[in-house]
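Read through the structures below before going on.
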Structure 1
Amino acid sequence: MYKGIVIGCGKIGALLEANEKRPRPRTHASALTVNPKTSLAALVDTNPENLKQASALFPGVPTLSDLKEVLARVRPDIAIVATNPASHALIVEQCVKSGVPIIIGEKPLADSLENAQRIRQAIRKSGATFALNYQRRYFPLFAHAKKRLAADEIGRIHTIECRYDNGLFNNGGHAIDSMQFLIGNRIAHVSGTVNARNPTYPESDPNIDGEGMMQNGVQIFFKSFDQKISPIHELHVSGENGSLHVLDYGYSFEWSDTSGKTTRSERDEVSMTAGALEDALDAYEKKRSPLSGTPNGIETLTVLEAFSESAKHNGKRVEVAYTG
């Protein structure tokens, strides 16, 4: 039995457990409680209100505010980092210094490429297993679609439209990572502007609309929606012989021919947290790389920063400069 702790008891860490509309397990805390190989040993947060609410949802689990104390007392096998992105690098460094062998991080990998590199170096130096919760990489429908697209099921792909809400770095990163995963190709350049009419986003993470091109010539279009009015996460992939529509936050896939007629409909509602835990455990036990980790996390963050840089210069085209 692996002992796990959740660091950051906000929505995805613990509090979304009260949302009956979400597939179980709904949070990282509940993922640890239902996986047969793991247990939830502690809930950690510097916010007393978060700890109070989390304690009510997970009675009997110790709640603490001092991470250093928790790492020393519990000596966890798994640390799940679900805090603000600006704190990710420092927390990961603390965890590896304490000898935690398995770490799961929430997206984005960090608040900057500089801090993302700190995480990569800490993981490389320690040899710990690190999984990043860009969860669509764990969805079976995404894995199947990736193979079908590679087999030219809809022919040569020429356009992808991404629709997202609630902040470029917060949720737009999901669209970027999902797109690069499905197509198996990096984004080459982007241009974007802040959507001033869409005021719903986390602090300092505005919604950016834009466009760009992948290295293989596929055009991409990026459109944000107001989460309070039209919550959305969709990808529309168009090819010469048909289209793929990824709907309902990645739970539904619709394939269509050139006339727009639906040829296949698939639906699979899966947990937004269980996949990362299962993959991290399997990667650790088999000594392999996780399906999502620092490499794709840094790639996605590089695209996000390019979009942000373009928006600062009124939509100027920015080349995406990948490193490593």
Structure 2
Amino acid sequence: MFLKNQWYVAAWAHEIGRAPLGRRIAGEPIVFYRTEKGQPVAFEDRCPHRLAPLSLGTVIGDNLRCGYHGASYGPDGTCTHVPGNPPPKGARVRRYPLVEKWGWTWIWLGVPERSDEALLPDFHWQSEPGWAPVGGTLHFEAHYQLLIDNLLDLSHEAFLHANTIGNAAVADVPAQTTSEGNHVRVTRLMQDCAPPPLFVKARGFTSNIDRLQDLLFTPPCYITITVRATPAGTNDLSQALQWQVLNALTPETDTTTHYFWGLPRQFLIEDREMDAMLEAAITRTFIEDQAMLEAQQVVTQERSLDERSLLTLADAGPTRARGVIARLMREENAEVRQ
């Protein structure tokens, strides 16, 4: 159902603490906690005794104690204590590799030996000097690939987000779609177009702008959107609106998605009122997406997207990304069968 030999964003780093946190990631129930020294730990959220959720347990020292019959497990997953019994030899709970980077905690669900940090997508803007990040999390009642489709075809901004980031040029100007290996890039350059409302509010544009959207899909579920706008014909970066929209679309189940997003910007980086305004505006924009995609999810459970009779040039990006995911899934499944 989901690719497993991949990194998934599981949580913001600040979400994981001394109390167990239960969360389903790509169909798998996971429990997270931190040791006394702050090291994050991720286990399968099932006690090997009676399969009770360990997320209903308690962290004591560095160990997680099951809330049902009191069996305890150390950070490596080994059973360290069973009340009234010696710890059974070999008793353990599955432990998952974790990495904390750029404010997020990433989990590897596949073969642990293949969990190379170098395979993480590049979201360095979240912590790089000269950028001011805001971000958040939403929970969508929709399949994660619908969210990927939505972000790789931004022509919908002209209609769904007319009050924030949309303008007519996003629908009228064709995008260029290219592929390289497992990556899909969609680029749209809109010259001498009207600035959308949020751009005016954030940067005070009083005339037309030149606007760039450069989208990069990285499997299994990441899309980075480079956004730049300058007064038309000037390329004046001192007046530019520049930000990155970082999207981590972590599947929860085959009908639900954890949507982690970040928006680091490269202007007015000390302005905390700007932080609050942008966080509220982008959240409102994504909630507009949420309403549409959750309605689309209901329809696609009754009728496949393959039955569509209308395709547009803007469908190239979503179609190629789906093809990458399908190919990687076939390759991973073939490895499992060997």
Structure 3
Amino acid sequence: MSGLFVQKHVEAVRAQGVDVRVIFSTEWRDMLSQWRTLRREWGLPDVVQLNVIQKQGLLALWLKRRYHIPYIIVEHWSCYLPENGMYMRQSATKQRFAQRVCENAETVLTVSSVLERAMKHCGLKAKKWARINNVVDDFFFAERPKPQAKAQKILLHISCFEERAKNTHALLHGFRTLCDRLHDVQLVMVGTGIDWQAARDLADELDFPPEAVLWTGEQTPEQVCSWLHRANAFVLTSRYETAGIVLSEAAATGTPILSTPVGIAAEIVNDQTGILVSQENVNRPKRLSEYMEHVLEMPKYPSQAQDFRAEAIGKELANIYDSCLHRDI
């Protein structure tokens, strides 16, 4: 799961005819071993794409200085966001290193304008800033199946269940309040993560009506798409997101969205597609339940988020690679 967004970018540029090799490691010795193997079997690359400015950035910086190979950065990491704050808690040495890696990149691409602003606020500078979306699989844009009559309205949540970021406890409290007024609603919780069991324990304490909350565990992308088609609405109560790919997936399926103003939410959610709710109101169960009731009554809408399709993103990245090599595009 942690490398899924990178994998989707790789698949998108490969579809545009770009030959890609991937190095992934958290250990220096293994990273250098992979580089030597790649160099021996494939030769030098034309361009390097660095995903997340951490220790792997040293390899990108060294390749530029030793072989004059340009590199770009695609940044996903939430550590720059003020609600996370991890970057600013790092040592001055680590911060200076990140700044040097950033300044030497040909382009720094972020997965949301929120993340770009946060990085700049942290003191990071770049020759050029640009935006690159995460990829939404094509099947999310396929024609919706005909709706089937169902006894319950479904409110869908998809999460990695990290409470600090996702705030699923507020979601559960709000939905419990909604259940006091409505008896034909179900909250479907898709995913797993470090705080999944804590969320389940809280749900048990809140004493929901039978079958009011369904826990599916981790699902494939195809299964997630199926749940979005079945749901009346999608809800995201996050305290912070660098992007929030689930928002664009919901928009691609035409599912009404209730979300805090995190990541790409402000770009995705409008009067047609859903409702933005402040973090303050998310933490008020009665107010959140009222927003939930409202979004459950909103109709489905034509598929949105076309800019998140793999073909569009693959072409963008291929063009950026060409620009690094000073080719005519």
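Match the computed value 17.9 of mean projected area of the Cα convex hull in nm² to one of the structures 1, 2, 3, and report its label.
Label of the originating structure: 3.
Can you spot which of 1, 2, 3 the value 9.7 was calculated from, given it is mean projected area of the Cα convex hull in nm², for residues 79-174 alone?
Here the read-out was taken from 3.
To test your reading of the models, identify which of 1, 2, 3 gives 10.9, 30 for Rg and Dmax of the Cα atoms in Å, for residues 239-294 alone when calculated.
The value was obtained from structure 3.
Tell me which structure, out of 1, 2, 3, gives -9500 once helix-only ellipticity at 222 nm (-39500 (n - 2.57) for each DSSP H run of 4 or more, over all residues; to 500) is calculated.
Traced to structure 1.
Which of 1, 2, 3 yields 22.9 for mean count of other Cβ atoms within 10 Å over residues 23-30, as computed?
Checking each candidate, the match is 1.
So if we calculate distance in nm of label points 7 Å out along Cα→Cβ at positions 47 and 71 for every structure here (1, 2, 3), which label has the highest result?
On the way: 1: 2.2; 2: 0.8; 3: 1.5.
Structure 1 gives the largest value of distance in nm of label points 7 Å out along Cα→Cβ at positions 47 and 71 among 1, 2, 3.
Coordinate-derived values only; no laboratory data. Because the structure is predicted, anything quoted here is derived from the model rather than measured. Cβ atoms are built from the backbone, for glycine too; each structure is taken alone.
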